[in-house]
Structure I
Amino acid sequence: MQPPNALSLYCETCEEYTLHRVIKGKITDRNGRTLEVVARCAECGSVYSGVIKAPPLREVPLIISHGESSYRSRMDLPENEEIRVGDELIVEGDTILVTSIEAKGKRVMRSGVSEIETIWAKLFNSVLVPVSVNRGPRTVTDTIEAVPEEEFYIGDTIQVKNRNCVIHQIMDSRGRMLRKGGIMARDIKRVYARVIRSHTSY
């Protein structure tokens, strides 16, 4: 039996339970309930080291989408935990984002692991950021691949379809328009940019 890739542990820095990625782990009893772990908080980077008593695990079916395709997988989750839409989980080293949960024959926003029948998720190692670029009277659309934590700022220069463009507005996932500051790729609904015109001097 292998130790889990990630655990929900109390982080003294964040002062709440957060996802911790397991750096080192060893199961020290026959039933797999006692773990010696060194784990890093995914939120602040603080390192936890100690012995924990793990609750019973339950194998839960997953349907993971990646672009236009999807595949089936399974993962062991602690029976006493609750999973919510929007949670991030670690499966075989990949980060996935929970997009839907089926429990007791219906889709729900959250559920205890003991009642979950299927989890739908999308691969979240990277995200595709939609971009709209103004080119005179026309608008050209494209996408930029970025890691979820990468930040985009108003005034940043980006390259879209081999043209240098400057970001002038960003719409966040809640539909709010940002005209200053920055935001992480994971929270972006669409980036708006203008082509930077090059000037040649003689």
Structure II
Amino acid sequence: MNDVAGGMQSPIVWTVWNERRWSHAALAALGVCLLTLSAKTQVPAWPVPMTMQTYVVLVIGMAYGTRLAVSTVLAYLVAGALGLPVFAGTPEKGIGLAYMTGPTGGYLVGFVVAAWLCGTLAARGWDRGFARSLVAMAAAHLLILALGVLWLAMLIGVSRAVALGLTPFIAATVVKTVLAGMTLPLAWKAVRRFRASP
């Protein structure tokens, strides 16, 4: 696939690899594994431990492009709906649809929307430079948090939803937004350097 087709930019995965059906399946499977690992991996932080899952969602969105990114996140959600312990806190806090319709349901929906947004913006070249990549990642993170808090508010009320589902995650979200904003521009820089080398 060309880097530019109809004014749209190709995502980095198709710049590095040829676009073939087996590649789609392999990348989707890799994405599901990364989402699962990031849900299970916690970075010590106070007062709430931080997982790297939203970082992975956003990077997959920009690296994979809209269709493959959304398909990958949906495959991850389907795996969880079928009872596989792919989410943070599973199987200890439940599995399947019962877990997905619990307090984290809005965040899970937010993953799909954020992947779509990042893929759409990457197709317009927002993954090539740090400033626009940072804005894209911040917007995607805000969407995840907004949908998560909105869902939580329906379960426990607005004030408690903000106190438990937003405030403790602000600092961690800022860190992950900056990291995510740096990831794709640095990856593109590495690709360009590799292609320029003899």
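Read-outs: derived from the displayed coordinates by stated rules, not from any lab. Nothing here was measured: the structure is a model prediction, and the numbers come from that model. Cβ atoms are built from the backbone, for glycine too; each structure is taken alone.
Assorted remarks:
- Origin of the value 0, where helix-only ellipticity at 222 nm (-39500 (n - 2.57) for each DSSP H run of 4 or more, over all residues; to 500) was derived from one of I, II: I
- Look at Rg/Rh (Cα atoms, Kirkwood Rh), for residues 40-159 alone for each of I, II: the largest one is in I.
- Comparison of I, II - label where volume of the Cα convex hull per residue in Å³ is highest: I
- When FRET efficiency 1/(1 + (r/R0)^6) of positions 72 and 184 (r between Cβ atoms, R0 = 25 Å, to 0.05) is computed for each of I, II, the one that comes out at 0.25 is I.
- When relative contact order in percent (Cα under 8 Å, 6 or more apart) is computed across structures I, II, the figure 22 traces back to II.
- Origin of the value 3, 13, 21, 22, 17, 12, 7, 4, 1, where P(r) over Cα pairs in 5 Å bins from 0, in percent, for residues 8-103 alone was derived from one of I, II: II
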